[in-house]
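Bear in mind these aren't lab numbers, they're just calculated from the coordinates by the rules spelled out. All of these numbers come straight from a predicted model, not from anything done at the bench. Cβ atoms are built from the backbone, for glycine too; each structure is taken alone.
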Structure P
Amino acid sequence: MTKIPCINSLAVKTSHVLPPDTNNHGTLFGGKLMAYIDDVAAISAVRHARKPVVTASTDSVDFLAPVKEGDSVCVESFVTWTHHTSMEVFVKAVTEDLLTGDRKVCTTAFLTFVAVDDNGKPVSVPQVYPETAQEQQLHDSAPERAAERKKRREHSKEMAATFGTDYPWNEKKQGS
């Protein structure tokens, strides 16, 4: 497989924040921004793999600044690193006060996607390579984030096994 530069997977979405998009504080619902992040990141992953993808994980989504009603929010993403079937995607969201032009990075996140075939089975993806210093920094630090994700996933599996599918309040209380 050929190697593909990070920039080839760049995806950008800009939205105007309107009243139905906001919470009681007059700021963009966090869940709405998270949906934008997943959407744009998935586009980057598909652009890179040229195959359907599924979201495998979302690292912490850090909300750094509020996105106010009337502002715009621009979500940018690109593939930073690849493994056999998976791709790490970096996402940055920038809020802009459209009246003053003041811009702030409001959110950053990393997501992992897996390319799949028509049967939903993982398939190989091309390698990605960085061209800028920022892309190189993200690429070089990706294996450490991947190891953290793997550890977190194992912990999640343990939690799922411990808690299962029954609700705790359906069990008898200890000592009853």
Structure Q
Amino acid sequence: MNEQQTMAMRETLTVQSRQVFPPDTNHHGTLFGGKLMAYIDETAAIAATKLARGPVVTASTDSVDFIKPIRVGDVVDIEAMVSWTGRSSMEIFIKITSEDLLTRTKSIAALSFLTFVALDENGKPTRIPAVIPETDEEKWLNETAIKRAEHRKVRKKESEDLARYFTKGK
């Protein structure tokens, strides 16, 4: 049997920066949550593709926690990294930092976890390398991922049950 390939977590690190303009904001003058979620999904997909070196799809947005409003003029840095891998699925950790360029004030604005699945040429799940954590932060993310994965399984089952409930008799 072939030994599973590995990749350092840092090799999947992807960072994108965006500046917030008035059309990106809601009536409160803060970045639309949906706009930030699109940035998160895009950046996570790039990190996932760095690991899989092939097609990937978003399996779930596990969490997006908005911590601090992001205002017009702020620059948003979206950092994504594969934090854990299964056979074909992977958890992506995303840290969103906002910076007021005039005051140089930086703060964590949001944190997120997504799950992606790698696909083969036929659109079927395919095996991916395992990620290897090196820093203390990476080790913590990797070690705590099992608990998050268990929570995802429970939540997915609940969603499937809910979907069956809403499609009864249709």
Which of P, Q yields 17.9 for Kirkwood radius over Cα pairs in Å, as computed?
P
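For structures P, Q, calculate distance in nm of label points 7 Å out along Cα→Cβ at positions 19 and 147 and state which one comes out highest.
Details: P: 5.2; Q: 4.1.
Sorting by distance in nm of label points 7 Å out along Cα→Cβ at positions 19 and 147 in descending order puts P first.
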